[in-house]
Each structure stands twice: as C-alpha cells, then as structure tokens.
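Each structure below appears as structure tokens.
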Structure P
Amino acid sequence: MSSMTIKPAEERLKERIKELTCMYEVTSIIVNCDYDQMENALKGIMRCLQKAWKHNKDAHVELITDQYSFKTNGFPDQAVSLKANIEVFNKKTGSIQVVYPSPEYATTDFLPEEKKLLKNICLEVGNLLERKQIKDNEELIKRKMEHADRLSILGEITAGMAHELNTPLANILGFSELLKTRIKNDQQATRDLEKIINSAIFSREVVKKLMFFACEMPQQMEVADIVPIISDAFNLMQPSLKGKKIEGKLTFSKEAILLKVDAIQLTQVIFNLMLNAIYFAPLKSTISIKITDKEKSVEIKVKDQGPGIDSKISNKIFQPFFSTKPTGEGAGLGLSVVHGIIKSHKGFIKYLPNKPKGAIFVIQFPK
C-alpha cells in the first residue's frame, strides 16, 4: 500500500477523533451544567467546536439565541460559514455558525462530517435550553403559588384589621366634631381638635387602602363619562401641586369618554398615582396625565420628571407593602391598591422610564 493512500486515511481518522472528542466534551459540559452558569456552559461548547474543525486555528464560532449572543475573539468581518439552527420545543430560537475568514477559505473547506457534527451540537444545545426553560417555569410557578398564598393570608388579616379600626375611627371623628361645636371660643383647643380630625381622616384613608387591598370594598360598576371623574380628582390635587410649584397638565382625546368603571375606585387610582408623582417630582417640574380613547380600550398615562424607578426593583413596585419611600413616609399600599383596582376592571398597568428622567405609568382599561 502506498504512503499516498495511508496519509489521507490518517487525516480522516484524525478528524474523526477531533469530532468525537468534541461531542464527548460537549456532552460532559451539558450533563454537569449548572443552570445558573448557562453563559459559561455555552461559551465552553463554543470552544469545543472551535477545536473540532479541520482548520481550527482559523475557525471562529458564533452562538445566538433569544437570550444569549456570543462570538469568539477575532471573529472575521468577511467569512464563509457553516450554520445550523437551535430549536427549543420545535421552535427556532437561534443558531450556531462556524466560519473561516475569506477569501483565504471557501465553503468547500468544510467537511460533510463537520456539518453533521454542528447539527448534533445544535440539537444538544436545544435540549439543554429546553431543560433550563422547564426548570425556570417550575420555579416561577412555585414563586407565584407562594406569593398567592401570602397574599391570601395577608388579605384575611388586613380585612379583619380594617373592620376593627373603622368603628373607633368613626367615634374619634364624630366626638371631635361635637367638641368643636362646644368650644368655639377656645382657638388653641379648636386647632388641636383640627389636628385630631385630620389625623383620624388620614388613618381612615389608610384603612380604606387596606380594604381595597383585601377586596372588601364592593364595586359599583357603571358606564360613566370618565372626563369629569378624572378632572375632579385632578383639581382636588391642585393644592399639593402648588405646594411644590409643580405644573399639572391634564388632556383628553375627546370631550366625553365613556367607560364601565367604579367611579370611586377610578378616583382612588388617580389620587394614588398623582400623590406618588408629586412626592418624587422635583420643584418646578411637570406632571402630565393624558387620557386617550382608543378603539378597544381607554389609555391613561401619568408622567413625572422625578428620579424614576431602578430597573432592579421595577418588578416589585406593585407588591403590597413594598415602598421606595423612607421608613415612616409610605405604607407601600398605594401602587398595590392601584394594581388591584385595575386588575378588577380587567385592565393592566405597567411602568416605563420617562426620558430624559422620570416615571411613566400606563394604564389600559378595556371597553
């Protein structure tokens, strides 16, 4: 047998060993993968692929999914490539491509076995991503169930607290008003009573929020023109706006906008969002509320020019008792009450950052 025949056979064997080694290493990475270290695992798979190619010193790898995007260092601008798709639950979610720089290489420099290897690696990566997605979904469902259980217990507690507090608060307010009529000539006592009354009213509002949160306030859903409802709520906030020299802007897309709502709860939504905006808004800034009547919904946008909300905590702002205000300045019920009311109206609320700074709350009420 001639040496010319032996040499190609040796080369083919060498390439098969590289491909089998790559498959073994990739399988080992996947079997031992910690889902919290997915990025490192995928980068390790890319390094294995890079070594497996015939011209591995010039080979580069790119891996793209809906969550990840990696390239090997020195990835060429002009290249010839071999590419295969990554599928997760039979849906294309990304791809892996191995490239050589051009014009030094052509597509004919890729081996048929390398094409099969790349498809197998993509299949393994897809299986890995499927398992991670299943695990993530399981953890999400578990957290939701735990959260729902906590909310259920919390709802029962707050409902009981609200009922217990309502009676003494009503007594405080009633007897304070009676005392005011008896001591009209004592200015200091009158001022003290005003403080008692205002504190009782404030406490009653907190109780109302607790009852809203506990779903103990009966809804009265009626088709109403929301323009005067929101206008009245906005006008009642004018003293608070003037106190911080904030300009308030209220605009409607139509003179009359009909929507099936609980008028008191809608007022509560506007109050809470405006109070939050006023608290965080700087002096001489602007708070705007825009109501747009759309084909299938009514949209309310509340914008301020405050510091906005850190992206790390934006997913927590609608949770009960979570507050970004200093201790003692907020019960953390405002946005959770708003969220509960909107949800009971079959709508949704989301937060968006305002530009260049501030917060935007977007509410959609279905018609």
Structure Q
Amino acid sequence: MHILIAPNAFKNSLPADAAAAAILLGLQQSRLSFTGECFPVGDGGDGTGDLLLTKLGGSRLEAMARNPYGKSRASWFGLTSDGVTAVIEMANASGLRLPGSEARDPLHASSCGTGDLILAALDKKPRQILLGMGGSATVDGGAGILTALGTRFLDVQGKALTGLPASLVDLAAIDTSGLDTRLADTELTILTDVDNPLLGANGAAAVFGPQKGASPEAVLQLEAALQRLAQVMKEQLNKDISTLPSGGTAGGAAAGLYGLLDAKLVNGIDYFLEATGFDAALDRADWVLTAEGSIDEQTLHGKGPFGVAWRAKEKGLPVIGLAGRLPREKNPELSRYFDVLLPINHELLPLQDALDQTAANLTATARAIGNMLELMRPPGKQ
C-alpha cells in the first residue's frame, strides 16, 4: 500500500510540509504496513512560495518592503535557480500575520509592500513573476501595489489621492505614465485561491472585509471605493474588472493588476500541481490523504484539498480529508471528492489551544487511520 500525503497549510498554525510530516509520523506509529510519500501543496496562500522553490529549485532573496501600514521591514521573494521565474507571496509584505498588522483597519491598509517586492524582483530581470495572493490584510483593489510600481490615482483636481483605499471614492483618473517600464517585458501570473468577483455580495469587500477587520460600515465604504476604481478603469482603459472571475482575490488586488498590468489570473492549486509534477506522484499512489484547517463549501472554490481530491478522483483513487473544522451536515458535493472526512480535534479546546495542538492532532488521527486501513486489508495481503 502506497499512500500519498498532500496537505495544504493550516492557517495560523502549521505549514504544509510540517502537516505532511505529522501525518506521516502517525501512519508510521500505526500497525499499517505501507510506503508513504509527502507532497505538501500550496494554492497561492501562505507558504506556496517556499514549496514552489523547493520543488522547482531556487532560493530566497532578502528585500525591504512596507507592511500594510507603511512601516518598512525585512522581507523576501524567491528566484528559481535558472533565474527565469521570481516567486512572491503577498502575505510576506502585506499579510495579516505580519507584526504591525494587528490594527486590522482595511480602510487604510495598503498593499504597497507587495509592490516593493515586485520592484526588487524586477531588478533580477526574470521573465515571469508568480504572485501568490493568500493571507493579505488589504482590501485596496491592488492600489497600493500599483502605486509602488509608479501608478498615480488622481482626484478631480489632478492631485494624487492619499489615504488609500478609503479615498478611492474620490478617484477621477489613473495616471500610468510613471509605471516601471520593465513590467512590459515581464509576465505577471497571479495564483488565486478563490473565485469571488471584485464587487457585490460575493465580492472582495463583503466576503473578505470582515475577515480583515472591517465593520459593517467599513465594508460599505470599501465596496464604494472598489466600485469607483472599477468604474474609472472601465471608462479610461475599457476594461471591466467588476465581474472578473477570481478578481476579488486579496481584497480585489487580482482585479486591479489584471486591469492595469494585464496580469494573468490562474487557479493557484491547479498551477502548483501542474508545475510540480503531482500527477506522477498520483500514479504511484493507492490512497491519498489531504488536509487543511477547514474543509467546507469554500474548499470547492479553488482551495488546495479540492485540487488534490479532484485529480485523485480522475484516477479513481480513494481520498481521505482531514481538517480542524468540517460541516455538520452532509455535503453531497464534498462527498463526490472526499470518500472520508475526519476532524482532527479530539477534545473541546479554545481556538488558540487547538491551533497549538494541530501537529499532535494530525499525528493521532493519522495513527487511527493507519490502524483502520490495516483492519480493512484482506487476509494474506501485504
């Protein structure tokens, strides 16, 4: 029996490679006779950059970048060993998890630091930049990134707006004459992990604003700001970003970069699995284990475990999904892709305590799975 272990990261708790190691340890502690392969995955969220560099070959390069509230700090981007592709995680410069981001004020949080990392990457003259957008603290439609790259957002008097993104409601024109010219020769590919549009009830402000600290009033202000950004882009550039699939990624940054930089938006987990040769690993597998902090309806809209399970099911493989949180009611769509969904928490604990015990809980659950699989094995089969 060969088991492929392919978890995503557990947000605010455990990176994907550590989650894979914890699951493997549990299986090894069980009575199951098996071989296992760890294949941690990333869908554009935290940790995707490191995983891509490990799989593709590359290294981290240090760079200074502003956090969401303008304070400069040490950060990094990646460069593949052939120098062709730069890999940037938005969360490294504009993330919720960064020191100094505790304010959680998306009306004034800027993605400018991600623009700083793009500029640093351009100095290395890559032909492609991969930008993973998970874990951001911002809902600015990418205005901060674009400002760092040389764009000016102007009011009716031709003055540059300050206090973005709240001030985008006063946007009258976009001046792109100062955009860094190197962008024209560099392909920008955005790895998205959601399919939400920029605007509306399923848009960036309504869905992701509260997660980043926005009050109901702030959500309305952010929606108005993004509406104005979309309106000016349509009038000035003849590009409609309002309903762009996955445009709501990272508080609308995906839509903004598509509108002004012609960025290519791709499903993050599909890109990752294709680039890293995941299908070859599936060909060696008898069972697949995947995992994430939460597996629910949202998982089906571009998250890592769904990408893993979808490909596994294409090859007729059984899939077990592990998560800290699962839906209480049976979900027929989830059942199509996950043969078994198991919670990893074994006692009622406060959230932070549960997060702290993620590795131990994954190991304990995997140990039980291993013992169960051994019981299921037909007599005489090894």
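Just so it is clear, none of the values below were taken in a lab; they were calculated from the coordinates. Since this is a predicted model, take the numbers as computed values, not measurements. Cβ atoms are built from the backbone, for glycine too; each structure is taken alone.
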**OP:** Supply the structure label, taken from P, Q, corresponding to helix-only ellipticity at 222 nm (-39500 (n - 2.57) for each DSSP H run of 4 or more, over all residues; to 500) with the calculated value -18000.
**Re:** P
Subject >> Given 19.5 for mean count of other Cβ atoms within 10 Å over residues 62-69, calculated: source structure among P, Q >> reply: Q
Original post:
Comparing structures P, Q by FRET efficiency 1/(1 + (r/R0)^6) of positions 222 and 246 (r between Cβ atoms, R0 = 30 Å, to 0.05), which one has the largest value?
Top reply: Q
Subject >> Winner on distance in nm of label points 7 Å out along Cα→Cβ at positions 78 and 318 once structures P, Q are ranked, highest first >> reply: P
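Quick check on the output: 1.22 is Rg/Rh (Cα atoms, Kirkwood Rh), derived from one of P, Q. Which one produced it?
Among P, Q, the structure yielding 1.22 for Rg/Rh (Cα atoms, Kirkwood Rh) is P.
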**OP:** Assign the value 17.1, calculated as mean count of other Cβ atoms within 10 Å over residues 22-29, to the correct structure from P, Q.
**Re:** P
Subject >> Structures P, Q, by FRET efficiency 1/(1 + (r/R0)^6) of positions 270 and 342 (r between Cβ atoms, R0 = 25 Å, to 0.05): label with the highest value >> reply: P
Original post:
From which structure (P, Q) was relative contact order in percent (Cα under 8 Å, 6 or more apart) calculated, if the value obtained is 20?
Top reply: Q
Original post:
Can you say which of P, Q returns 0.20 when FRET efficiency 1/(1 + (r/R0)^6) of positions 14 and 38 (r between Cβ atoms, R0 = 25 Å, to 0.05) is computed?
Top reply: P
